[in-house]
Structures are given as C-alpha cells and as structure tokens.
Structure I
Amino acid sequence: MNAAIEVTNLKYRYHDGSEALRGVSLRVAPGECVGVLGPNGSGKSTLLLHLNGILPEKLSADGAVRILGQSVSAENLETIRRQVGLVFQDPDDQLFCPTVEEDVAFGPMQLGLSEAQVKERVQKALAQVGLADFDRRATHHLSHGEKRRVCLAGVLACEPSVLVLDEPTSDLDPRGRREFKALLRQIPATKLIATHDLELVVELCSRAIVLDQGLVVAEGPVVELLNDEELMLAHGLERPHILRHHHPHHAENHTA
C-alpha cells in the first residue's frame, strides 16, 4: 500500500545558500496522525511547504516527495494539491476574501464544481469547524481562533485526503486550543502536524518525528519519544506536563 506521505532524502537550500533540509526521510501511512517536532529553524515549515509543491521553485520528478504514490512534480501538481490540504501557521497568510463564505468557497471553485456543490461544501466545512452561521461575516473582523477555523474550513471544503498543519494552535488561548484539537480529532484525513504544542501531540498523534537542523534526529511512538527527557532537552524541547501526571498507557486516551 502506498504511503500517504513519503519523503526520501529531501534537501533544500535557501537563496542565501544555507541548508534548510539536509536529507529528510519520513513516511506517514494513510489515516495516521503524526507530529513533527523541533526547535525554531529546524526546517519544519520548509518541509511542509514541499508537500504540496509550494517549495521548491524547481519541482523534482525524482520522487523525493510522494503523496499517495505520486511524485510532487510539475505535471502532477494539480492532482497533488487536491489531495493535500495545507493550513499555514498564520491565518492572515491564507485568508484573502472579504467574507467567510467567499474564502471557504475559493478552493472548491477551483475544482470545477457547480455553484450548488460549492455552496454545499462551504456549509458542510463551516459546520465541521463549528462556524455554521459565519458565512456572511467579514474575515477581518474575526478573532484569531475563528480565522484559524475558517482556514481549516477552506481546506476541508476541498476534501483532501492528507491534511498538513503548521503550528495550528500557536497564539490560541487554552480554550481555543482545546476546541481546535477536538475539531482535528473529528477529521478522518491523514494528518501531519508541525507543532510546539506537545500536549496536542500526546492527545492526537500516534507517532512523532523530531527534526533539528534540517535532519530527522528521532522518530517513534509519541509517549516513548516524549518521555525521553534527554532527547527532548537535546533538541530544545521538553517533556510535556501531561505525561508527568499520567500513566503512559492512559496518555493516548486523555482528552482534556
């Protein structure tokens, strides 16, 4: 069976010549939820931007990145982008229509659906993220948490099979974080989540990958990996509090 995401020895240099990714390899199985951890500057965002071809400018057909068995190359790009929904770290980078409805409709409209189908997808996606009656709201009047949900709805409206999220809970208050995690838990797509929110990783992900200086330095089952205090500290992370209070076996059932 094809992996949902397969990255093989992916390298990427910035324009100034510095190396962002120095040979990253990872696999995510269909339906899996995997966390990508690492300090700032470890290459997490750069990695995510490769998964639907936003980077690099020259798309390689060498299969360094494959989604459901297809390489992310120029000729496959349209198909890949239908399958991979990317939610950026800053919602303001993703919202550019005046109303919520127009923003969520943008993606489905590119898919050549009828007006009725687009409307149906918009309503369904807004309901999925708990913003059912927000369609007429102005995007710039929304709270940060609402903007994040609209971004997620815009991606869900395209019905991707793979969801890639960059720091989805940063800048949210505890309630906003809790609610956003609950939303993510309901979404059946394969998920790859780059985050500093280790509680989220414990609650949602079965496996985690630690990236540092453009390399995968560790990967494994979440509880095992995050309980390795030495490893965490070596890569600018810390063992999450949630694991200090729970017996390891209960951690994955914990739904605070």
Structure II
Amino acid sequence: MTQPQRLIRDNETLRNTYHQLQPGDRVVGRVRLAPGEEYLLLDLVARGVHLFPSALSQAVSRSKVMQAALLGPFMLPHTTAIHDLHDLHRAVNRYHAAGIGRVVTKLDRANAGMGVLLWNNVEEVLNQATLGSLAPPFVLQPFAPESRDLRVIVLGDYQEAYLRHNPVGFRHNLHCGGSAQPQLLSPEQEDFCRRVMARGGFPYAHLDLMLLPDHRFCLGEINLRGGLRGAQISPAEYKTRLQALQEAAC
C-alpha cells in the first residue's frame, strides 16, 4: 500500500519523523536549525521532500556569505565572500587595482547591523584576519558612505518599502538608531526585487536595497524574516498573509 504523503507544519513533528520522510512529503514553515545543521536542508531536497519556503531560500537567509556568493551580481561591485586567507589575498589585489579605499566587512550570521565593521582600507582587514582577530567566513565590500537604505517587504501580492536613515552613523538599521519613512518603489526597483527573489528561491522576503547617489541601486541583504519596526503592515496582518501563503503551498 502506498504511504500517504505527509504534511508537516512544525519542527517537532519534523524531527520526530525525519528519517521516515519520503518523496512527495511536504514541510511547510521554516526549518529550525542549529548552527552547522544546514546539511539537513540538502538531505531533504535530495530525498524528494518539498519545502516551503524553499531549502535554498532558507539557507541563503541564514548566511550573509552565501548571499554574497550566490547573489553577488545584484550587490555592490567587488562584494566578495571571504572563506579563508587565500580568498582575502586575492580580494586585496582586486581592491588595490580598483583603487578602493575604505571597506566594510559583514560577519556571517550577525543581524540588525551588529556585525557590520568599517575599515580604513583592505590592508587593515588582511592584518586582523592574518593575526586571528577577524575569522572567516565574512563578506568584504567597498564602503559606500552616501548610500541610503531601502527596506522592501514582499509578501504575496502585498509589498511596501520604507527608507531607513541614521543621521549620525552609517548603520541605518532601526536597531542602531535609524528612523523610517515610507517610500514608493519604482517599477525598476520592484522588478529588481522580484529577480533577486527568483534567483534565491524566495516565495516572500525582506530585502535591503542600497540606493547610491548616482541613482543606481543594488542589493544589500535579503531574508525570509525581519523586524517590522518602521513598517506599515501590522504583525497581525503579516501573520495572516504569511499563513495564507503557507496554506496555498499545502
């Protein structure tokens, strides 16, 4: 007799039935993982288990380094995923050749602006990494002091955007002292967000766009979840809309 397909909606059930899952079974909702357990996502996909949101989007959300590696073409030019000193030495040569001065590094799993570090030049990053004070993996990126930060929320047919601005620092996160102001997305920005989401397998997302002084824009970060502070959508409406997407995935 054919085993009925399972529909799993919570992590406890997922863990209890993990080794019994079969092709066609569905897991709806983000998989709660301890650091280093991302291999479980790969295993589930290899076994034909369907995940919502996708395994790729869940992995990308958890790692800024993975975002830089996979979504680098959407980011500020010369954004680089650094996995070891060999990567960093190669990046140092490229940064010098491009005449890049100040840089930032982003620690892999730090959120709310807490892992963004500013350096006077790429040699400072190399010195600290070589001496063991800055351990890879991390993201290396040119510093764009005049860029603005646009938070975009895409949730099914709902979307909104708001500028985040900190008048006394370069970290625009509201957690770090920034303020929020609603902003309309241009058609180009909306298309850009949809293309980023498609590349990363995101059915919904919180995206941070860097708005540059010359009217260009690029991806800062993307996540499946983010704080709603500064957003117009209420937590209750957000939850309702997310549940509707999950029900549709079932």
Structure III
Amino acid sequence: MAWLNCEVVVSGAAGGIGRAITLAMVARGGRVHALDRDADGLVRLVAEGQGQVVPYAVDLGDTPQVDAVLTRLLAILPGRCDVLVNNAGISHVVPFAETSDTQLDQLWRINVLAAMRITRALLPPLRVGASPAIVNIASELALVGQPGYVAYSASKGAVLAWSRALAIELATDRIRVNTVCPGPIDTPMLDAEFVIADNPAAARAGEIATVPLGRLGRPTDIAAMVAFLAGPDANFITGATFAVDGGKTAR
C-alpha cells in the first residue's frame, strides 16, 4: 500500500493514543477521518493535521449518532477505505460486585459494539482498498487480570477474540486484521485513574514499577506499531496480537 492518498479511519482520534495514531498516519501521507466525542479535541487535531484530518464528532455509545456518522463517512470516503483503526475505548475502575448496569452497558457499547458496527459498515470500501488493513486496539488487560478492571478486561478480551476470528473470515478479501494490546500508556485516561487513588503519586510510581522497561509507554509507542501493521512491511501479518507494554505481560 502506498501511503500517499491513503484513506484512514480512526476512532477515539482526538486525544492520547488516538491522536498519536492520527498524526502518524498523516505524517505518512494519509488522509484521516477522525471520529471522537470530544469536539474541541477534534478542532485541535484538525489544526495539527496539515489539512489531512476530516473530523466527525460522535458519541460512539449512542447508536443513532453512530448510524448518522457512518452515513456521512461513507458519503465522504472516495469509494474505498485503506486502513481502519478501532481505537476508541473507555474504562471504569471499580470492583466487579459494584459495577453498575450502566457501566457494563457503556463498556460494551463503546469498547466492543462500536468497533464492530464501524467495521461492518466499512467492509465494502475496505474490500476495494489497495492493501486494506484493520488494526484493533485492545489492552494488556485482555491478556492478564487485574482487580478493579474485570468488566473492562472482559470488553477488551472480546475485542481480541473478535479480531482473531475476523482475520480468518476476511483473509479471502485480502483484508488484514491485527490487534495491539497497549500496556500502561501516559495518557489523560490513565491519569484519570491515578487521580482517583488515595495517593495519585504513589499509584503512578506503583504502575511504573510493574513495567520491566521502567517507564510508562508513550502514545507514540502505540502509534508506531499501528503504522507498521497498517503498512506494506506487515503485508503477511494477520490474526496476530502484539503487546506493546514494556514487557509487563511477559512477567
């Protein structure tokens, strides 16, 4: 796949890992269709995107909004999609016994169903892409368990299982599907989890101590892996899972 004029769709694009992925795709010559509920973040992303970011403000937990944005997206795409990155996700840090139905519903709608519905809608334009690739963002917690993240882990585990099955089903269409499992990445989402701890500084230090490489990941660490998997050097890789976690899940 030639990156120049490549049509890319990224969900959860306005901040953290999604922002880094979007800018990495733009740097390689892609035009990115950026989906996010953070309208202000999308404005900033467009300003950074060298004229190559098309914003779509949407709450991926809201089915009518998703339907509307997919209709708009399919009308704007030039008949094809080359890369889809399902990155959008939320977390709730709460003991499973205290997890509410609302939280369960939010996790499933945004972390799992939104990715599935976006992917299903984009299969026709992906099938005519030059060398189409889907990269799904799961989590280290799809691979290992951690207290307080039971429902979140289940949602990311679902993403992982879905990705593997989808890779086999879409292989005859030349659409590659791979999964990236980030470890602890220095993003506003992770910061929000530290803030609710009794001692945020200690929580941050404790998280770093779990990483053999001795630091939190950077959004660009994930973006580099996504760009590789979406690009021509990965054209014989599908159905694979990549932990980008500083060695944390290798313990």
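So Cα extents along the principal axes in Å, for residues 37-124 alone, computed for just one structure, reads 47, 26, 23; which one of I, II, III is that?
Comparing all candidates, it corresponds to II.
Given a value of 3.2 for distance in nm of label points 7 Å out along Cα→Cβ at positions 21 and 101, point me to the structure among I, II, III it was derived from. Write out the running numbers ahead of the final one.
Values: I: 3.9; II: 5.0; III: 3.2.
Comparing all candidates, it corresponds to III.
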Which entry (I, II, III) yields the derived value 23 for percent of Cα pairs over 34 Å apart: II
Winner on mean count of other Cβ atoms within 10 Å over residues 5-12 once structures I, II, III are ranked, highest first: III
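Only the coordinates and a few stated rules stand behind these numbers; no lab work does. Since the structure is predicted, the reported quantities are computational estimates derived from the model, not experimental observations. Cβ atoms are built from the backbone, for glycine too; each structure is taken alone.
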